[in-house]
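Visitor: Structures for review follow.
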Structure 1
Amino acid sequence: MTTRFRNRAEAGHLLAQKLIAYAYRPDVLVLGLPRGGVPVAFEVAKALQVPLDIWLVRKLGVPTQKELAMGAIATGGVRVLNQEVVNWLGISDEVIDKVAAQEQQELERRNQVYRGNRPAPDVRNRTIILVDDGLATGSTMHAAITSLRQQQPDRIIVAVPVAPPSVYKDFKHEADEIVCLQTPELFHAIGVWYVDFSQTTDQEVRDLLEQPSQGVPSPGRPIGR
């Protein structure tokens with residue numbers, strides 16, 4: 001049976017219940033994908049009493065249909081393409097490069113807004129719980145995992161409230177573990193599975209990252225200011 005989440009906070013609280021085995025572990029770090037994944041990740045980190053941070057990734061939307069992902073970029077110069085969408089729509093390399101350049105600027109802006117002078121978290125040899133508010137095509141999560149692998153974490157757990165069955169199966173092979181609360185056959189879009197799916201703002205992301213309630217700080221980054 002599938003039900004709608006009241007909001008991202010409720011989804012995060014329910015997700016944390018499935019991740020309780022990782023509570024209080026000093027090697028665990030929760031990373032939210034901004035912006036919508038951060039409120040979910042915050043509830044997970046708070047419940048497990050482990051540190052919270054972000055991993056920056058940007059969807060590459062099709063110019064004529066921006067909600068449709070043709071790929072994604074992430075920290076470390078990673079670019080992942082959804083070749084099925086690119087081939088289906090006949091999208092040229094020039095169009096992909098143009099969209100990627102625009103999204104790279106936004107990625108850099110967000111890094112400055114969310115982090116300021118704080119360094120990115122040290123993920124080497126750590127167990128990473130990578131959280132978003134849902135998976136649709138999975139492009140942004142693919143990019144996040146690819147860029148994270150470059151930093152040599154010990155283990156990557158993908159944790160999301162909802163995903164279509166086919167995408168869920170993809171990540172069973174790509175991540176070390178995937179935790180997903182619902183995999184509805186008739187998926188449509190992530191927002192369908194939330195009563196309140198209002199856009200998360202930059203300020204909300206900053207506020208959540210600065211709350212001092214997520215256990216011990218991760219190396220290279222204090223919790224709070």
Structure 2
Amino acid sequence: MINELFLFFIGTFISLFSIVDPLMAAPLFVTLTDGQTAEQRNQVARRASMFSFAILSIFFITGSLILNFFQISIDALRIAGGLMILSSAYGMLNKQESLNPEEEREAKTKAGGHDDIAFSPLAMPILSGPGAIAVIIGMTTNTGGSPLKYLVIVLAILAVCFSSYLTMRVSDTIMQRMGPTIVKAFTRIMGFILLCVGVQFLVNGISPILFQALHGK
């Protein structure tokens with residue numbers, strides 16, 4: 001049982017970490033917090049991580065309620081989540097920016113005016129965007145109703161958010177020592193892992209539908 005929970009934690013953590021990809025947020029964090037003191041940057045990183053944890057936790061808790069309210073089947077959720085994850089993976093593999101030009105201008109305006117950038121754009125959509133939310137809701141369908149697995153998902157969310165906090169804390173060092181080339185290479189690796197996760201979501205969602213169609217049930 002312990003081994004099963006550990007493997008479930010590793011799978012959930014890797015899936016979520018791949019789509020959050022804190023290293024991809026490091027260059028943006030450095031840019032948006034340019035001119036701030038070390039303490040101010042740490043506060044922004046801490047708030048962004050806390051907001052991200054809150055957002056993902058809310059969707060984790062309300063995921064089943066959303067499915068029931070809109071009468072969305074688990075298979076449909078897995079297919080939709082798989083498509084969303086594949087879209088995010090495609091962007092990572094093809095070096096698409098995490099923010100579109102309009103969102104980037106808004107973020108720089110906020111930073112220049114000393115507005116709070118912890119919630120937007122750092123927590124949402126950088127660290128806890130639609131792809132991350134899809135992973136969280138999708139993972140709840142693999143728990144089999146086990147309270148321990150629900151707890152494991154929460155721990156995985158906490159671990160990823162803490163990893164994001166640490167990454168933003170040392171983002172200057174990361175950019176200086178690793179450079180943009182290595183960061184982009186790492187992002188592509190995460191994108192490939194995410195691509196595999198998205199395909200698996202699709203397989204898990206389509207397989208039961210095909211089985212029912214072939215057996216006339």
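Where a number appears in this text, it was derived from the coordinates with a stated rule and is not lab data. Keep in mind the model is a prediction, meaning the values are calculated, not measured. Cβ atoms are built from the backbone, for glycine too; each structure is taken alone.
Visitor: Taking helix-only ellipticity at 222 nm (-39500 (n - 2.57) for each DSSP H run of 4 or more, over all residues; to 500) from the coordinates of each of 1, 2, which one would give -11000?
Guide: Here the read-out was taken from 1.
Visitor: Hey, mean count of other Cβ atoms within 10 Å over residues 25-32 derived from one of 1, 2 reads 22.6; which structure?
Guide: 1
Visitor: Please compute distance in nm of label points 7 Å out along Cα→Cβ at positions 89 and 137 for structures 1, 2 and give me the label with the greatest value.
Guide: 2
Visitor: Using Cα Rg over 2.2 N^0.38 Å, single out the structure from 1, 2 with the greatest value.
Guide: Working: 1: 0.96; 2: 1.07.
Once Cα Rg over 2.2 N^0.38 Å is worked out for each structure, 2 has the highest.
Visitor: Once mean count of other Cβ atoms within 10 Å over residues 129-136 is calculated for every structure in 1, 2, which label goes with the largest value?
Guide: Largest one: structure 1.
Visitor: Given 23, 21, 13 as the derived value for semi-axes √(5λ) of the Cα gyration tensor in Å, for residues 65-184 alone, which of the supplied structures 1, 2 does it correspond to?
Guide: 1
Visitor: Using relative contact order in percent (Cα under 8 Å, 6 or more apart) as the calculated read-out, with 27 as its value, let me know the right label among 1, 2.
Guide: Matching structure: 1.
Visitor: Looking at distance in nm of label points 7 Å out along Cα→Cβ at positions 81 and 169, point out which structure of 1, 2 has the largest value.
Guide: 2
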